[in-house]
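Read through the structures below before going on.
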Structure P
Amino acid sequence: MKNLLKTILLIGSIAAGFAAMATLPARALVEIDVNKGNVEPLPIAITDFLSGDGIGAEISSIVAADLKRSGLFAPIDRAAFIEKISNPDVAPRFDDWKVINAQALVTGRVTEEADGRLRAEFRLWDTFAGQQLAGEQFFANKANSRRVAHIIADAIYERLTGEKGYFDTRIVFIDETGPKNERKKRLAIMDQDGAGVKSLSDGRAIVMTPRFSPTRQEITYMSYESGEPQVYLLQIETGQRELVGKFPGMTFAPRFSPDGQKVIMSLLRDDGNSNIYAMDLRSRTTTRLTDSAAIDTSPSYSPDGSKVVFTSDRGGQPQIYVMGADGSGQTRISFGGGSYSTPVWSPRGDLIAFTKQTGGEFQIGVMRTDGSGERILSTGFAQEGPTWAPNGRVLMFFREDAGSGGPRLYSVDLTGRNLQKIPTANYASDPAWSPLLE
């Protein structure tokens, strides 16, 4: 991460405490098992980080909001706190936190260095074991204060679940304004919690289906600036834009390969068939992967790059198929009622997310990579376009409720019980989740 340094904080004999964690007392905090179907949120106390200008309270509030939104943590109302933390370098009075059932406690401090940078530090405590679980400090400029909060939330999430967090990420999406028949669509980006929205296009041309590179802060998207589909690469940090090519017969926007060196897309050719092609971004050469008389569309690579999932109606209605990255071994994996679309491989490699239309409703669901274990996570009037958080535990998609006037963004975890509306000022569609920032 630019302008941010990290160090580990230890106090007293805490270093030895890490080695002793395997033999904690019986009432010690138990790590959250995110693989369970129904997880009871962990009660956690997050104190206002000490600071002289209020920025500490702002950072700790963002940390609490991130953890609460995950559905795995239940931040305790600060009005219930008994101890007032005056020195986060000193172990807290654990009994004061046990009595309010705070199984974990977060304390911290934010100070300004002589060079103007912020130093933000936090400690994570197991109140029942009376031990520090984690402690880190970060040096960053003031413009990165929200990112520091997200990184602290990620560290806490990882320590208590054993899984990587997903809070220090961004969402690129289509920001929609105006009446439905004259809708302006701008490319936009924001933090995963809806903060810091920034426009990436001016709305003069229709833009669609942005997709993040899995390896860097770069997106590919489709634009109709010239009246026909054109694919661009856009560097988020510099704003540099590059035309990949014009594709008059494009039926679905490109997605990156895991190494970021290729994009895969569906193209309608002169023979009237929609098939899947891979393009090498360095040479701009394309390779045809499917050759059928059906509509093959919406391809997505597996995280190791060895396979591709896509949709085809070769069986009569759109279903999900998997093939090798070279087009070999095309195999149908979905057999449920209704039609399937927009399959996306999980970054973990274990699941495929999809949109399903059945019985007049749209559903967001997941299945294993062989098609087994299908689970529906959300059902609504109109919803589609799932995108994975980089840890493969949460999905975001867009949804338009009956009579709402336009789409909004939602997230849902793999239990399907933690559905969250993402706050945006305008209508929003086509989200794509970034990898963790660096």
Structure Q
Amino acid sequence: MATITSAGLGSGLDVSSLVSQLVAAERAPAENRLNRIQSLASAQLSSLGTISGVLSSLRSSAQGFIGSTGAFGARTTSVSATGFFSASASATAQAGAYSIEVKALATASKLASAPQLDAETLIGDGDLTLTVGADSFTVNLTTTTGTLEGIRDAINDATDNTGVTATLVTADDGVRLVLTGRETGAANAVSVSGSTPALSAFATGMTTTTPAADAEIEVDGFAVTRDKNNITDVIEGVTLNLSKAEIGTLTTLTVARDDNAAVTQVQGLVTAVNLVFSTIKSATKYDAETKKASILTGDAMARSVQTQLRSTLTGSISGASAEFDMLNDLGITFQADGTLKLDATVLREKLADDPAAVQRAFSGTDGFANKLVTLADGFIGSSGSLSGRTSALNERLADISDQREALDVRMNAIESRYLKQFTALDTLISQLQSTSSFLTSQLANLPGAYSGQ
């Protein structure tokens, strides 16, 4: 931008103020137009973005019903006595009760060496072989590394370690090397052997503090043996986590359908739908008292979202029985204000009558969840109409930014032109004033000039 002096060189003209006012007058119409367009586009973009956000939330809620049984497949588990095992159930589990006795827990093999004076006590050099079940690995020890701590490190650092962790335990009678199998079960017992007399004696002197053992349970009187305390393949769809064994104690496991989960998921969908309705209502409302419209009052796209959503929700499910093909059959009805309301009691009754039919109404290929996902994608998907509208508004804002830059360039040029013109005028006036002063002086010096005395 050109530099403007605050006043003329000698004429007394306020060149700065004149140029600024003229440039401002030239800029105002174009800048006001751009401001109006930008303000409207930004407000529409913000409002449409809010609608897009609630549609995205609705899509996520509906998507939760698709591709799986969702909450309709939820199961609850309960036990008659705590402490022996915990249980969880998937959708494949059937409702029922099971009598379970935990006779033994699966344990990992644990060995301890004879006590030594300290961790630096030399045990011997040579090879020490550790066997875990059918697999084994060997560590080579020297007169430097053949100490308790050296053996510990060699075992833990072995790249072919088949499943043993070595630690040192210091007790009142000395330091022991303790070997623990990483896997439970009788098939994963740990044993040790040495290649030299010293290492062989060390291995022979190790005692079993915990034997490797399998878990033993009885389910409805049928014996079950597993190598882990986490059992997933005995009762279909049920996972048992054993924690305590007590022969002769029976615990009843009950598996039941969890209707609470289904009701909660459906309520979440209803809430997501109502949020879309309330958002559009707020964005398109007209205040009759103040006669003030909202930014999207009368907007065709906003009306389209509202209309299509209501049509989807009042439609029926093809192929479903008459008692399960509409939302109001499932306890979901429209209220006077246009929002949905879930009657959980009605939904629970329908779930009790035919849970599979209720599930199909929401999660089936032609179910309400799929319809809502399709509707949302039609607006906010990559080629959706709302996404296209948003892109167009962003392009408009980018174009306004370009127009502002062009306006600044044009105003700078106009300012420079005005500055040159007014500077020339200022110079001319200054010259004329100087000439006037000179002539006045010369005339005053002429013979016979009136002196005023």
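Any read-out appearing in this document is the output of simple, stated calculations on the displayed coordinates, not a laboratory observation. Everything numeric here is computed off the predicted structure, so don't read it as measured data. Cβ atoms are built from the backbone, for glycine too; each structure is taken alone.
A few notes on this one:
- Each of P, Q could give relative contact order in percent (Cα under 8 Å, 6 or more apart), but the derived value 10 comes from P.
- Ranked by FRET efficiency 1/(1 + (r/R0)^6) of positions 260 and 420 (r between Cβ atoms, R0 = 41 Å, to 0.05), structures P, Q are led by P, which has the greatest value.
- Which of P, Q yields 61 [percent of Cα pairs over 41 Å apart, calculated]: Q
- Comparison of P, Q - label where mean count of other Cβ atoms within 10 Å over residues 164-171 is highest: P
- Look at distance in nm of label points 7 Å out along Cα→Cβ at positions 292 and 356 for each of P, Q: the largest one is in Q.
- Computing helix-only ellipticity at 222 nm (-39500 (n - 2.57) for each DSSP H run of 4 or more, over all residues; to 500) across structures P, Q gives -3000 for structure P.
- When FRET efficiency 1/(1 + (r/R0)^6) of positions 76 and 156 (r between Cβ atoms, R0 = 30 Å, to 0.05) is computed for each of P, Q, the largest belongs to: P
- Look at mean count of other Cβ atoms within 10 Å over residues 60-67 for each of P, Q: the largest one is in P.
- With mean count of other Cβ atoms within 10 Å over residues 124-131 computed over the structures P, Q, the top value is the one for P, the highest of the group.
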